[in-house]
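Pasting the structures in now, so scroll down.
Quick note: the coordinates plus some simple rules give every number you see, no bench work behind them. What you see is a predicted model; the values in this text were computed from it and never measured. Cβ atoms are built from the backbone, for glycine too; each structure is taken alone.
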Structure 1
C-alpha cells in the first residue's frame, strides 16, 4: 500500500487525509445514530404510562432527558408543564419544537463534512491527474522525437495521473453512499420525533385537564 502511495506522488496525501477523516466520521455517525440513543421504540409509551395520573417528579424527568434524543424532547414537555401548569398548547408545542430543533441539529452533525468529502475527493483526484499529465509533458525534451524523452519521468507521470484518479473515486464513492444512508436515517428519525411529539402534546393536554 505504501508503495502505491509513493508511486502516486504528493497529490495523493490530501486524499489519504480525506479517507481517514471520512472513516472517522462514518464510525462516529454509526455510533451516534443508534436507535437506542435517538428514539427507543417503547420510550414514548413508557413516558405516557408513568405520567398517566400526574407529571412525574423532577428526578424522573431528568432521567428521561438523559435517556435519548426522544427522551430529551419529551422531558421538555414535562418541564414546560411543571414550570407553568396553565401554559397554552401553543407554548407547549413551541417549547418542544425548540428542543426538537436542537436535537435535529445534533443528529445532522458531520453530515455536511461527509458530503464535502464526497464532493471534493474526485476533484482532488482530478488535480493529481492534471499534475501527472504536467509531469508527462515535462518529461518530453526538445529532442523527444529522437530520444523518446525521459522514460522514468514519463512512467512516474502516468502513475501519478492514474493512481490519483482511482484513489479519488475510491474515497468519494463510499463517502457518498454513507452520506445518503445517514441522511435517510436522520430524516426517518426526525419524522419519528415529530410524530411522537405531537402524540405526547395531546397526552399532556389531557393530563392537564384531568
Structure 2
C-alpha cells in the first residue's frame, strides 16, 4: 500500500509550522530592529538549520533498505511491466487536453495561495488593520493547514485524489471571496473565517 499522500503531507507540515512561528516573530523583529537586521537573522537561521539537515539527507534510499511507496521488497519484473504499460510517455501526455487543464488548474491554485500569503500583511495594513492583526491572519491560516494536512494525506492514500483536489480548490476559492469581502467590509470575524478556511483548503 502506498503511503505517498501521508509522506507528502507530513513534509508539507513544515511550511505551515513556519507560518505559525516565523510570521509573528519576524513582524516583531522588524518592529524592534528593522527589516535589514531581521533579514540577516533569517539568513543566519537558514544556514544554521539547513547545514545539519544537508548531512542527514540520503540520495539513495535503496542503500538503507527502503523502496518506493513504502514497499517492503523490490517490485517484480511483471509489476514493473504492468506499471509501464499503464504509463504515458512525455510526448503522449503533451498531446492530451487533460494535461493542459491540470497544469492550468494547479498553476492557478498554487499562484493564488502564494500571492495571498505574500500580500496578506500589505493588503490588511492598507485596509487600516494593525500589522499585528495582519500577521495573526497568517497564523490563523497556518494552524488549520498544519493540523489538516495529515488528514488530507490519509484521504489521498485511501480515496481518489481527483475529487479531493477539486474540493481543496473549491474551499480555497470560497475562502478568497470571504477574505476580499471581509477586508472591504472591515468585518474581522469574516476575515478570521476566510483565513481559517484558506488553511483548511
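If semi-axes √(5λ) of the Cα gyration tensor in Å comes out at 59, 13, 11 when worked out from the coordinates, which of 1, 2 was used? Source structure for this number: 1. Structures 1, 2 were shown, and Cα Rg over 2.2 N^0.38 Å, for residues 56-159 alone at 2.38 was computed from 1. A value of 17.1 for mean count of other Cβ atoms within 10 Å over residues 112-119, calculated from one of 1, 2, originates in structure 1.
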